[in-house]
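Readers should treat all values here as calculations from the given coordinates under stated rules, not as data from a laboratory. On a predicted model such as this, the values are computed, not experimentally measured, just so you know. Cβ atoms are built from the backbone, for glycine too; each structure is taken alone.
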Structure P
Amino acid sequence: MKILVVNDDGIYAEGIKHLVSWAKTKGEVCVFAPKVQQSGTSHSIEIHNSYEVKKVDDAFDGIEAYSVDSTPADCVRVAMLGMGKKFDLVLSGINKGFNLGADIHYSGTVGACFEASNCGAKSIALSSDYASFDNAVKNLDRIFAEIEKRKLLEYTNILNVNVPADGDEILITKVGGKVYSDTFDFLPNDMVMPRLISLYKGTRNLELDTDATFTGHITISPLRVDSTDYAAHEKLSKN
């Protein structure tokens with residue numbers, strides 16, 4: 001199996017090192033990852049300016065790897081569209097911090113998977129508790145075995161996985177609501193500083209990725225690129 005590994009925390013981040021080490025046991029790995037931190041860049045791409053794509057030899061032992069001075073989505077695009085590489089699976093992560101609920105729309109980790117789907121590849125986004133990668137690393141084999149056993153990638157092109165600091169029960173979940181919002185500090189010299197605030201209410205609806213992950217469950221949520229509101233379309237098409 002040919003595997004592309006990407007992330008949004010940068011090519012030298014701890015999480016991607018764990019993911020590459022594990023992915024090597026599953027197939028032939030190639031890495032395209034951002035040169036610098038790209039969290040919150042969602043599915044954005046660069047279409048106006050040139051950017052650096054540089055092969056690096058010091059990031060992963062014996063693994064073909066490229067540093068891309070752009071977004072996670074562009075990492076996928078350069079690999080698959082630019083260099084014409086073919087992959088059976090794209091793995092994005094392991095992200096430091098959850099990507100849950102409606103906030104996945106901001107995620108560069110998940111954005112890379114959306115782009116992988118656009119390029120015709122199956123993909124899995126992996127995120128862990130911000131405090132530690134330990135539980136995520138410990139459960140990678142179990143998560144992958146569950147995906148294979150239930151043939152989850154036959155039903156969708158994208159899976160979004162979140163692993164809490166503790167707990168190993170795996171649940172298939174739906175995407176919940178917003179987990180975070182922002183408050184803004186207005187500073188001198190026309191500057192503004194955003195600050196995250198939590199919206200989580202401590203509920204326990206285990207059908208939702210938000211509640212299930214925050215209560216100690218590993219969650220796997222199927223995603224899709226198609227943004228069509230089918231209920232509205234059905235009504236409007238009959239008018």
Structure Q
Amino acid sequence: MKFIYKRIFIIFILTEIILYGSFLYIDITESGSYTISNYLKFSGIILCFLFILFLPCRKEDRIDTNILRTALLFTLISDLFILILDYYIIGLITFCVVQSLYLIRLVIWGNQMDLTGAIQRIVKKFIRNLIISLLIIAFLIVIKIRMEWLILISCFYFIAMIFNVSDSIIIACRYKIKSRILYAFGMVLFLLCDINVGLFNISGFLTVDGNWFASLYKFSALAMWMFYLPAQVAISLSGHAFIE
């Protein structure tokens with residue numbers, strides 16, 4: 001059985017590399033359809049979800065695997081709404097669910113299955129994220145940034161992301177387990193993707209002149225998925241039963 005899973009692992013990686021190279025080539029050379037590129041990207045996310053969905057998990061990893069499967073399902077839903085259907089608000093809300101699930105995963109890892117302590121920490125961290133988000137929103141209102149639902153939801157999402165990335169790095173350094181290291185690596189790439197998403201969309205809220213910003217804008221359009229698909233692949237691999 002382990003031989004079969006190893007074959008699935010190799011096929012998964014090779015397929016993702018082909019999809020990654022294909023859409024990057026289309027985006028960089030502008031030699032193909034934007035729609036084709038999007039469907040190649042979305043196929044990569046579908047494959048990540050299917051990989052973690054059908055591979056077995058050890059009994060002691062069942063909770064962690066189910067959290068990851070649910071998070072990747074919501075990631076898939078988010079990309080469906082954002083990438084394919086252009087419903088950004090719904091997609092961002094489901095990404096907030098993803099980050100909340102990752103918060104739960106990290107707390108359980110850090111508490112070593114102390115369920116009562118984990119629940120208390122999850123609630124405290126969620127409230128912390130919410131309060132910091134509200135403070136940032138209040139500041140943006142004071143400096144007269146135009147408020148939209150997209151900005152309001154983005155504040156909570158980005159705060160949750162920042163704390164999840166920092167917690168994943170701390171846990172990876174503390175335990176030095178391959179799955180934790182892979183997950184931290186994936187979360188860092190995820191953050192780099194979101195930074196480029198922010199740079200790409202900032203022109204809709206602020207007026208920035210100059211050739212340097214035009215170049216940055218063009219790079220961020222490519223960099224979003226340059227970081228994003230490897231991030232999701234690394235996160236998917238962090239739940240592989242035989243990665244240790």
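Structure summary
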read-out	value
Origin of the derived value -7000 (helix-only ellipticity at 222 nm (-39500 (n - 2.57) for each DSSP H run of 4 or more, over all residues; to 500); candidates P, Q)	P
For distance in nm of label points 7 Å out along Cα→Cβ at positions 116 and 140 computed as 4.0, the structure of P, Q it came from	Q
Value 24, calculated as percent of Cα pairs over 20 Å apart, for residues 4-83 alone, assigned to which of P, Q	P
Structures P, Q, by relative contact order in percent (Cα under 8 Å, 6 or more apart): label with the highest value	Q
